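Where a number appears in this text, it was derived from the coordinates with a stated rule and is not lab data. Predicted model, so just to flag it, every value in this text is computed and none were measured. Cβ atoms are built from the backbone, for glycine too; each structure is taken alone.
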Structure 1
């Protein structure tokens, strides 16, 4: 807790105990008694404002995470700690600690957060929204000030995804100094060393910020070394109070040694074990942008952003099940040749958004709208014959790739949403979104006839939704809404894996809706809460069937195979209270229950098709619950967190007993304990420290069916870290 010393004027208003009054001929002098104010630290999580940056959030389930007020291991982006107070956040450990956050909510797929529209400072950073919407851009969490989340009912404003939007907001330039410096350095278990260094300042109307970041980790498992770097620069000029221009350039790169999948017996024998030492993965991504922020009037704001995502996602692997050994051939004395895959991203976006406050009679209204144009070119080169070496080497021993194809998309979209204030308590916000575009595939797949590939996929949608907000009082209110959503057919869905696989030429984009209703607010100034019910309907899911051709030969047919429905409850409770004048405590629970089932569909079992109607959706546990205690004593704060995730199936066929490969089967439930603390040493230095997975639980979060390989991927065991931050 900090003692806040009030100014003389404020003290005159608030202080009743006046003493030692003296007077002179013309001046009356009063000695004031010191006033102390007790208060909790900054709010760590809250709802988003009703309107911000051209987006309308009223009536929607939103979260705003204040990173500075959150006790979490930011050096390795421990997702269960960062999103501890977001109910239903499912975190998937995949690319080694610290590289990327893989998150989903409401039973969606967490792979590289690709069910969310991911942004940085409002700029889209998904690699290709229509070809491969994974987020490969991986900035250090030390660079961010807050995280904004909007659930799926806000999808009208963001486009092609069911999850909603996550916006990572970088730290802003120091407005009080012409030059300031910040350095955040961490050392931890498994050889972790990271360093984040930034500068910023303001000179009259010009402000700037920049950072450079490096991180190394040997990894929890054998052969899981990771090296990362990132750079960022922001330049902003305020022409006046109403008009500003901001230019940004961010770049992230990391190299991850992939230790390979495990099967169940390997995992139980040694969860730190490795089946590969020659596999590597490395994305190198640039995100440039220019933002114009123009307040046309006190009631009207226009934001225009031009941005791009450029870069590559490269890998070299000996790709096989965990049971297939990667050994030296005794005859040649060499390893087998590895497979080289390279995705090239070239995604360009122009995004214009406007908001306007107006009034018709007694009805106050806020109108938001936007126009977005995207032009993307995903260049996928796969099945290259790589070297027999052991390092990260993308060179080919034979020219060309087995698959060398482009997926080009041109798409334009428009959205509009209007919040009508009906009286002083009720707000109704109808909205609409229109999308029109086309994706075209071209190139060569050596093993497949070119004329049998789907040449183009059209995206034409009119989506609608409505949100409602009702204020019970100043602190509490009801919210709810329903919004249609869609997800386009992805590049991977239309690329046949072999000559024995055919693609449905009439594939349809996934379509469905999000519906939610909730109650949130604060009671007696201490109990913060948000409880909601949701339903997510996801139609036209992709899958594979076994069919027979005219000659009686079986083949695999990739097509839309079924629909799913997820019902659930999301609960957040946080109660903060004083113990003494200097000691405060808080308890919280962030819990969700989800029931995700297939309502229709069938899938191939290898030799026949089997109905999946009534089966559980893969990787969706019934329960996700994070509960903890926050302690604050003067400047010191700490959090004890228990994170529980229930068991789930790894495939839509709901396989229970895993095969010898470990590629299918139950993902067992798990509960993990963490402890994190922070303390300011003085006005310049801050220290963070913590212990993750205190009881060294052996667990895994998901059995993937694609990258980084089918099987078990162990999560980190017990780990320690110390972070020292300096700001001058």
Structure 2
């Protein structure tokens, strides 16, 4: 049985009827702002503080209010839009056919009403429904011309989305070419990209070994991955994709099913879980079947999609501005239960991030015993209005870590105190800090806070950093406990006679550990830079910075402007780098690591500059070019003394624009009076 915070919708609607215009205006503004905030989290930040069910209930309340007071609907109302605004980091592409979202329900009664409504609208026509699983991933549109994949676009706001072609091409199950006699010259395929369960669990296991915050669920992980700027990292995440819609003006498809069958024939990855149904009972049997079987599938499933099968009937029924009238999504309520909150404990990550965790009376949920649940941050504790000894609702729907989603206030004990967020680090008692615009509190005591020290060393030895596989988190904890290691530099001064007596160490283990440490001195500069654990500098950023500045001294003395001029390095990362090199403790660590023999410069010598013709000039490159790849154009600019920036601003001198250059960039460049060059014009500038 599922337990949820009470959302008495009928009572809420009655309350709306009793509202004054002033009260309704205030509530509409509050709900609009709140839902838009959660939408931004979900679509742009790839995270969510509330469950889908809670979000859907908030949206339903807003819809009811706007129906009651239509004149009060705001321009930015989420009830009038689909998905998200396109990202500034990718080229914006307009959809040939709008990518609408689906109306959804958690009610079997509303499925029955949907079917009756379809029969009423189509009168005496024979109707069949096509049922398929609703995979919890990222919607994508794949465009093919003459059998070749030309573009992959996200849903975006329904009218336009982001061109993620480069990232999507790393998904092995997306065909790059389609061959056959029955293939139209141009067609569109839609589907859902996702991270398989097994891959997601392995990814989180790796993050846990580095002391990093776990990814909340596969959907958010897939979304965040597809918005990465480095396709090589995307490829490592092991994304997959199910395709389920075929669209083409050149084909007269009789049914949705006919399109699915063609996708299977052409070699697209189609989930074989679909079924044709004629009655409500058949639809409900399909829903009930997958309610228990969905956990056996490789991808997360959050519901069922029911579609009118015949295309001609779909066209008759049409669509609203947001959703087709011929389809509906039935969503499964996430597995949830209630239990008693015993206390809130606080965990300290390697970067000093403080994560509150609810310690619960053990309770069975979705086949496992739950003793702890995530509370995310201080804002979430405040939103929940948690009190000591509260009975809380816990959810585990697509989440690896169960989370608290609400409080049963009816069961709250009289006189119980609200739980405040801590003000000092639970491990070293240092006052916590919170950066502007961030939801997370941090312990700034990186030098002497035990979890941060151990987490930092564990990160340093990780395979993607210094790759010392003979040292795991248990060994790090043991070395720290015995006072042998306090900083990563201490690893390089360990002696045989210090390691051999430790618990679990004999001849072979000791030799392996010392040899692993010695071998790590061969790791390249970008690995060393990543291993330092500079806040916000991940693996990709470390590689970009290392290749751009080529040695640690140049990086240490770089200005904010020089750092942000590096492709894909934003102001947040740049400021963090500057702060790191201003800390004397960090400088001492670098000196010790240099003395130990680690590599703090790239091995390849800096390319000899061909000329100074572009010295002092800044360029942005956008679009697709006939004779050069973008990297080749960047090379030409840099070889002749110029700099390549990532965004349009007043400090820019030239925009090199190719075919399909970003329209926003072009418009901004023209507005600022920035000269726009073709690839031919650039080569003429440096011909001599």
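Can you spot which of 1, 2 the value 53, 47, 20 was calculated from, given it is Cα extents along the principal axes in Å, for residues 417-560 alone?
Values: 1: 72, 29, 23; 2: 53, 47, 20.
Clearly, the read-out refers to 2.
When FRET efficiency 1/(1 + (r/R0)^6) of positions 393 and 473 (r between Cβ atoms, R0 = 41 Å, to 0.05) is computed for each of 1, 2, which one produces 0.80? This figure was derived from 2. For which of the structures 1, 2 does the calculation of helix-only ellipticity at 222 nm (-39500 (n - 2.57) for each DSSP H run of 4 or more, over all residues; to 500) return -10500? Considering all the candidates, the number was obtained from 2. The value 0.85 for FRET efficiency 1/(1 + (r/R0)^6) of positions 217 and 249 (r between Cβ atoms, R0 = 35 Å, to 0.05) was derived from one model only; which of 1, 2 is it? Among 1, 2, the structure yielding 0.85 for FRET efficiency 1/(1 + (r/R0)^6) of positions 217 and 249 (r between Cβ atoms, R0 = 35 Å, to 0.05) is 1.
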